[in-house]
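Quick note: the coordinates plus some simple rules give every number you see, no bench work behind them. Keep in mind that this is a model prediction, so the values were computed, not measured. Cβ atoms are built from the backbone, for glycine too; each structure is taken alone.
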Structure 1
Amino acid sequence: MPDTMNYKHLHYFWMVAHEGGIAKASDKLHITPQTISGQLSLLEQRIGNALFDKVGRGLQLTETGRLVLRYADEIFELGRELNDVLRGAPSVGASEFIVGAASALPKTIVYKIIEPALHLSHDISLTSREGPVDAMLADLAIHKVDMVLSDTPVTSAISVKAYNHLLGESHLSCFAAPRLAKAYKRHFPQSLNNAPVLLPTPQYAIRQLIDGWFHQQSIHPIINGQFDDSALMKSFGQAGMGVFFMSSTIEEEICNNFNVRVIGRIDDIKQKYYAISAERKVKHPAVAAICDSARSSLFSY
């Protein structure tokens, strides 16, 4: 079976789906219904599934048909855009740049990573999404996002064709509200034994690193809360519910924004940050700007 898609067959399918039947598509395309029917059969053989079900005298898209139509819509819309560009038509509006970020990443870090892309010479319209890494990678696979930010690299265990671009790494700092900071800053890190702590949930790579560090230091804290959302964890830390850990790169911002103090730094842990894209070699100008700036400035110390 050939690997390439026959786009003439796909175009016939697209016309039938949007016109609501073979006869109407035939009129639009100025070819016989028999030709269209034959081309659809070839496309279904190539895909291995039916694209339409017969319902009465009409056709209804199957689940596979709906999936193929979503891609076909994007393909032919891009074709129209390319045609306009080649004719010299100016682009209308800003170029959309969609970023998916793992929800456990500190929002300040995400902002600092993305911000250089907003200063490119051509307009960029940013859309930022967040959620579990697996969900963000699934969106990357179907081109719903242009880039995923994560502290966990994509591996072969995840059935998504994507590539890791290491942005940099940072040590961790331990923060607490002033009252707790006064109590636990002395004799850090052993002072954290039996101390109340706030941690990311175990699904995140940074949590595994912190747990390993606790074990190495023979520290047994009291886990007062576990969070998927880093902003919520910082809010609980601000309220004095426990000490928490964040990237040393954003110490100043965290202390100023949440009225907390640094009680110690952990040089034994390095949190890595990745931009994950569908490109082995970065070509998207916004992704390239992000990678260059993060490596040269944000994580350059």
Structure 2
Amino acid sequence: MSRYKIDNILEVSKICIGADHFGTSIDKDTASRILDMYADRGGNFIDTANVYGKWVAGAGNASEKFLGEWLKSRKKNVVIATKGGHYDLTAPPVMRLKESDLRCDLEESLLALGLDCIDFYWLHRDDTSMHIGEILDTLERFKKEGKIRFYGASNFCGERLWQAKEYATEHNITGFSAVSNQHSAATVNRGANTNPDPTLVIHGEREEKFHIKTNTPLIPYQSTARGYFSKITGGAVSDFLLKAYDNEKTRATYTEILDLAKNESCSVQTASLLYLARSPYPVLPITSVRKTEQLADIFDAMEKL
């Protein structure tokens, strides 16, 4: 299977495994089997965050700690992408993108993961009250210290992405190497997102133009819209998901996905990943599973990309 090179250097799988619930609602044995199977099939891209697990009482940053244990025991050659700078969970939406806050998150992530350097580091949220240059300068210091290799923006709107691009060009730095916003083949109905957090950024027209013009890779979360298309096909879609995604544009896309599934001789779930990954700019979907059986759709998509 082919891989994608971020900045023509960092080689990653074209489907990324999300580790959000590893070590909490997905027990360690199951999570280990999922990752072992993914790595054995050539997958090497794992997405986590410093905050994953912290909303569970007593869990701490459970996902990163689990991954640190798994990396130590398995010694797999994988790319870990983790995130810092999430807002204060006890006082939302107090943003935390000052250097002291990011450094605290980064050091905690390095310790939990058992790494000296993180391959890819995301900013989990933006703070639009800060000049974009201050944010990028902090990340550049982390790079020079050898603590991160590449960095990206999660939940940054198109305007801020352009500001970052211009600042990076003016100061001769790489800047954001990728973007992770919410995006799937299903169009979200206004005001009905499955996660009502107002600090999330749903990929829209402004962001689309940014990616097309710059060819910056998009590494989206909720990339299968919580399995919406496969659930529609199976007749098991909930009112909750219908409220979020049922609209004329999504229904038209569903027809295209059904045709793609037929032409590729694959499941609708696989086709929804292929549809997204075959965009006019690089798209590397993040997707999650709770059972090893669900990996079959991911492996099929990886083989076809």
*With mean count of other Cβ atoms within 10 Å over residues 216-223 derived from the coordinates and found to be 12.2, which of 1, 2 does the value describe?*
1
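For Rg/Rh (Cα atoms, Kirkwood Rh), for residues 128-207 alone, which structure out of 1, 2 has the highest calculated value?
Structure 1 comes out on top.
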*asked:* Quick check: 5.5 is what I get for distance in nm of label points 7 Å out along Cα→Cβ at positions 24 and 168, calculated from one of 1, 2. Which structure matches?
replied: 1
_With Rg/Rh (Cα atoms, Kirkwood Rh) coming out at 0.94, pick the structure among 1, 2 it was computed from._
2
